[in-house]
Structure 1
Amino acid sequence: MKNVYLDNAATSFPKAPDVGESMLNYTKNIGCNINRGVYTSSLTAENMVFETRELICSLFNFSKPENVVFTKNITESLNLLIKGLLQKGEHVIVSSMEHNAVMRPLTSLTKNGIEISKVSCDIFGQLNINDVIKEIKSNTRAIIMTNASNVCGTILPLEEVGKLCRENNLILIIDAAQTAGFLDIDFEKIGADALAFTGHKGLLGPQGIGGFLIKDSLIPKVHPFIEGGTGSLSEYEIQPSYMPDKYESGTINIPGIYGLNASLKYIRKTSLSSIREKELFLTKLFIENALNLDDTRLVGLNTINNRTSVVSLDFNKIDNAIVSLDLSNEYNIMTRCGLHCAPSAHKTLNTFPQGTVRFSFGHFNTKEDITYTIDALNKIIKKYK
């Protein structure tokens, strides 16, 4: 029986070629820290880390590699940006499609006097920019928004949101967890102030490495919540204010950066357009067949327009968890069921509290994976009739 991995929205698998080899090379043959030594292997690692910052810049059309900050994941990036920026009495706008990586840190800040407005998307996960405009107030400081839903794959109109932010002198922070490595994201064109990413999803890299991009103008406004050794200005007991040291205290995940470097080079060589074209081909094939499944609702948009390769199904007469379990136990098909750390999105899509079974297709999936999965779903539905 074949194994079919359809949980790429959680983490990509397999990883890009050379990711493991690059990490192993660092661990076996280099192994040292950066910014702490003048010996050759330390400088080699330092150059690799800087090159990876440059690759991130190239991917997002961002011009300042020193303003690319590495963290352990996008959740840490968003926490740093949110908690380092917002002050008592300020107001922030989000969409109803946000992940808990945005909503939980924001909700915790309400105890400190931060106010949140949540703009409702429609039942397909689509955002109307006019609804965002209605929520702007005199104390609005920022809009924090996902680029695409991790539940149904709908893409939000961030260029429109960016234009709105510029017109109203608001800060825009983007959660690109589901779109980095899939969409052509132009930091400058959108007019973002910060963009958070993770390395292990669409970027096809390892777990444990993420980061964010931040404009010069936002840096003085975002305070670090971790301070310590940076290998720089060690004679002082205050945190350096220059980049990226301001936000990168302690030993960073250099093996993870080596892996990310390899995956970014693979994406550049393959091209985002080719990756996206293949994933959308698979998504289209799945959607066309899923629409014919008995007693099943396809959640969100039923075309490949304005969406990623994430598709959710809600089974009317079978517990979604049973479907996901049967897919795994009987067919070796790996999916994700539940609320996907996005209860607000599920409430918007009318799939709360039962959640959905999420199928997320990646660069290394095949047409045969889709036909095999559809056949399995038909058999499972028939089994419980």
Structure 2
Amino acid sequence: MHSIQLKSTLNNLQEEIKLLILTAKNITILTHSNADPDALGSACTMANFISKINPIANVRIVISEGIGNECKELLRRCNTKGIKIEIIKRSHRIEGISEDLCVLVDVASTEQLRYAKFTLTACKTIIIIDHHESHNYEEELLKDKNVIYILDATASSTAEIIYKFIKEFNVNVDIDYLTILLAGIIWDTKRFLRISSNTFKYVAEIIEKGVSYPEVLKLIEGTKPIYSRIARIKCLLRHRGFKMVIDNKEVYIAISEVGAYESDCATALITMGYDVAIVVSEDESLKALRLIYRAREEILSEINIDIYRDIIKKLIEVFGGGGGGHKGAGGAIIRTYNIEALFSEIVRVLYAISSNRLYEFEEKKVG
């Protein structure tokens, strides 16, 4: 089992990784469910890279549930380039199938693979490439396997890691894949609000190679459906708001529940003025709750709070599940179907980390 940081070079593992690719017949690339541009762009570019090293390997991408609305044009481009992409809608165990190599990209937790999770049971070797700060990989799924971790929490996105990874191998990246990678970087950095020390350097290199920045922006614009707007309205109507005081600094937190579009809802709560937004939805197929969070990183840095470490991990300890993320964004699958119990535990944890200095807003509705 190897763990490396891409802040250094890959020289010590280049030959091993190259040999794994060259000797593999069946290779599966997995990313998180409802893939976003960073996940899909990284997966497609990785598939192309692998095919250049081993043109006769059977390479496919497996995604659970589907892709985000903002990925439709990226998906079309990947398909046009001949990338095999399978969308699976239900859980299944792999029987009698062996994957020589599995590559996980932009996956902070095996729970994020959802229906595709059991594909890992068929993998002999697993390479995990990710940029999140917190990780939760089920030991049972990785047991007795050769696992190589390529993790860099300082990177702005997994697409940034993939770009540097391929550079280390001196493999030429076609302009179409550079375009897809840049889309992933722009998306995950929220148009460069969250960057690494190398982000602009790599973006400049990509643009110098002929990628059109305006074209990339058009790729990920994606019109949000009317259902997203309705979900945001319901999310705002249902939410509970709190003021938490830590080290004499006030932090405003919202918790809410919605049927879908949790990320859009959390972003709406942050835009409205909250520092932290936690949004929960029911996952009927898993009989569990899906939780996502968004936060203003600068506020959390001032009070030394990490949402995943200080809140989400405690919920997982109580209910079970798994997840991962950054200081400013992340998510988890919580193994309970009792949403009231989960909200009660969230409030209890908030009381604990604020030394009981937590105050709920109570305002009368108009009319």
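Structure data summary
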{"quantity": "Which of 1, 2 yields 24 [relative contact order in percent (Cα under 8 Å, 6 or more apart), calculated]", "calculated": "1"}
{"quantity": "Given 14.4 for mean count of other Cβ atoms within 10 Å over residues 105-112, calculated: source structure among 1, 2", "calculated": "1"}
{"quantity": "Which of 1, 2 leads on distance in nm of label points 7 Å out along Cα→Cβ at positions 185 and 265, largest value", "calculated": "2"}
{"quantity": "Label whose coordinates, when mean count of other Cβ atoms within 10 Å over residues 233-240 is calculated, return 16.1 (choices 1, 2)", "calculated": "2"}
{"quantity": "For 1.7 (distance in nm of label points 7 Å out along Cα→Cβ at positions 137 and 193, calculated) the corresponding structure among 1, 2", "calculated": "1"}
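Throughout, read-outs are computed from the coordinates displayed, never taken from laboratory work. Everything numeric here is computed off the predicted structure, so don't read it as measured data. Cβ atoms are built from the backbone, for glycine too; each structure is taken alone.
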